[in-house]
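Next come the structures, one after another.
Where a number appears in this text, it was derived from the coordinates with a stated rule and is not lab data. Just so you know, these numbers come straight off a predicted model, no measurement behind them. Cβ atoms are built from the backbone, for glycine too; each structure is taken alone.
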Structure 1
Amino acid sequence: MTTRTKLPAPARRAGRRISFAGGLATSAMRARPDFLLVGAQRCGTTSLFRALLSHPHVMRANLLKGVNYFDVNADKGMAWYRAHFPLVRTTRGHAAPGQDHARVFEASGYYMFHPHAPRRIVEALPGVKIVAMVRDPVERAFSAYKHELARGFETESLERALDLEDERIAPELARMEADPRYQSDVYRHQAYRRRGHYAEQLQRFVDALGADRVHVVQSELFFTEPEHEYGRLLDFLELPRVMPATFDRYNPRPSAPLEESVARRLRDHFEPYDAALEPFLHGSPAWH
């Protein structure tokens with residue numbers, strides 16, 4: 001536990017307000033992110049985020065893991081966004097040999113799924129790199145359901161939630177596409193299958209930025225072969241291969257196993273979507 005997290009919650013909130021006010025006043029002197037960790041939800045992004053924090057030439061957004069600018073805060077403007085990042089001069093002091101600044105990033109797991117995020121990202125950060133994590137979509141859907149149930153965004157059984165998903169999500173997505181300002185808790189928190197349609201989400205980033213700026217990490221490989229997978233990511237980010245002391249796993253939600261009938265239903269649903277993902281992985285998904 002850090003000294004900051006030991007403080008009472010009101011003191012932490014006050015400290016954040018003061019820090020952000022200073023960031024806003026100096027936003028023009030602050031860095032833009034070099035890469036974004038865009039999701040997917042419940043795929044191990046917190047674990048990857050913590051590994052990246054250990055790298056001596058990587059710097060995060062101040063105060064928050066994710067700024068959520070390109071999904072739910074886009075109306076606040078780029079000065080607001082840049083206020084969250086370190087000063088450019090600070091990033092220069094943490095640069096890798098031969099580079100002029102540290103690699104700066106944030107991790108917002110809704111970017112990958114939000115219908116407007118890729119367009120907003122490429123308009124604001126045309127040279128940015130995208131890092132995405134994917135996981136067995138059956139396990140991801142089950143984990144997401146448990147997560148949303150615990151947080152109060154879901155009240156139905158998993159089978160019932162799957163039955164309801166299309167009628168819940170489709171009208172909300174249509175409204176979001178028609179009105180970019182519209183925010184939907186239903187779309188964000190109750191899309192258990194659709195968030196596992198990884199290929200179509202990744203393709204939007206490839207179309208916007210180019211395949212050479214999109215890197216996909218498979219959660220299963222990251223947790224079984226962390227040095228290899230993390231090394232590949234550092235190569236993509238053009239960073240020296242400095243490994244963390246340990247690769248820890250954060251935010252698991254252990255529970256009883258998923259019922260076999262529901263697992264089979266989800267597996268059948270995801271079969272064509274997994275096949276569509278293969279070009280992004282240069283092979284079959286690890287969960288196969």
Structure 2
Amino acid sequence: MAGQSQNPDPLSHVLDHHSIEIPWWSHSIEEGRQLTYTKVIELPSVAGLQVTKFMVMELVVALLMMGILLPVVRHIRRTPVSRGWFMNMFEAILLFIRNEVARPAIGGHEADRFLPFLWTVFFFILFNNLLGMIPGGASATGNINVTAVLAVMTFGVVLAAGIREAGVAGFFVGLVPHLDVPKWMQPALWGLMFGIEVAGLLVRHIVLAIRLFANMFAGHMVLAVILGFILMAYSSLAFYFVAPASVVSVIGLSLLELFVAFLQAYIFTFLSALFIGMAVHPH
């Protein structure tokens with residue numbers, strides 16, 4: 001189903017919807033000029049589950065990752081020296097995550113077995129962030145549900161890595177550092193420290209989800225609010241001053257958002273590698 005969007009709310013860009021809005025252009029034969037409007041495509045329900053805009057964006061990201069990264073990896077395997085700016089760019093990013101993020105945080109070549117997860121997380125977040133910069137697109141990472149699932153996945157990898165390294169009992173016992181106190185105080189302090197360390201383990205991953213969500217949501221909301229000033233001043237003389245200022249501000253902030261898209265993907269990946277390293281190498 002297609003039609004013209006009736007939703008003037010500038011904040012709708014940062015919220016999930018049951019439809020996709022696509023910028024559309026058509027030529028008016030009678031008036032002889034180009035018309036711009038928004039085509040709205042209603043999303044269906046599949047097996048009782050309502051498909052949303054963010055779900056579609058995540059599917060697009062998955063297809064982009066398979067369409068870009070798989071050929072890049074095959075090219076790296078076949079060719080000792082990559083040729084072309086496109087292949088060199090992605091190879092440089094892959095090597096940067098391996099040499100400057102995973103190995104320093106986790107330790108040596110042992111980190112290489114976690115690289116598939118770290119690479120996937122980085123590019124999934126990055127591509128989702130960048131899709132929000134495209135007209136008609138949206139950043140699924142601006143939704144707390146998406147970032148929470150990413151954090152839960154990291155938490156699962158951390159637990160699996162720690163338990164594989166030291167066993168179930170060894171991992172949880174290893175959370176508590178050595179207590180240099182009299183023996184009669186150790187049971188009570190150990191129980192207190194164990195509770196604090198387990199709570200800290202959970203809080204670290206909760207903050208991991210909130211940090212990514214808050215940064216992406218806030219950035220797009222600020223852009224939407226600044227553009228909303230144009231609608232507020234549309235019927236007044238201030239429109240001729242507000243509109244240019246808003247457009248210039250949005251262009252500048254969009255460049256900052258482009259940097260933030262890469263930065264937040266890096267921070268999430270770095271912290272994930274750091275948490276895995278802390279599980280593999282406890283106190």
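Out of 1, 2, which one gives 44, 24, 18 for semi-axes √(5λ) of the Cα gyration tensor in Å as computed from the coordinates? Going label by label, the one that fits is 2. For mean count of other Cβ atoms within 10 Å over residues 129-136, the highest value in the series 1, 2 is held by structure 1. Sorting 1, 2 by distance in nm of label points 7 Å out along Cα→Cβ at positions 57 and 233 from high to low puts 2 first, with the largest value.
Quick check: -14500 is what I get for helix-only ellipticity at 222 nm (-39500 (n - 2.57) for each DSSP H run of 4 or more, over all residues; to 500), calculated from one of 1, 2. Which structure matches?
On the way: 1: -14500; 2: -22500.
Computing helix-only ellipticity at 222 nm (-39500 (n - 2.57) for each DSSP H run of 4 or more, over all residues; to 500) on every structure in 1, 2 gives -14500 only for 1.
Can you tell which of 1, 2 yields 5.1 when distance in nm of label points 7 Å out along Cα→Cβ at positions 17 and 257 is derived from it? That value comes from structure 1. With respect to distance in nm of label points 7 Å out along Cα→Cβ at positions 145 and 209, the largest value across structures 1, 2 is given by 1.
If distance in nm of label points 7 Å out along Cα→Cβ at positions 49 and 241 is calculated from each of 1, 2, which structure is the one that comes out at 2.7?
On the way: 1: 2.7; 2: 5.2.
Here the read-out was taken from 1.
When distance in nm of label points 7 Å out along Cα→Cβ at positions 41 and 169 is calculated, the result is 1.0; to which of the structures 1, 2 does this value belong? The read-out was computed on structure 1.
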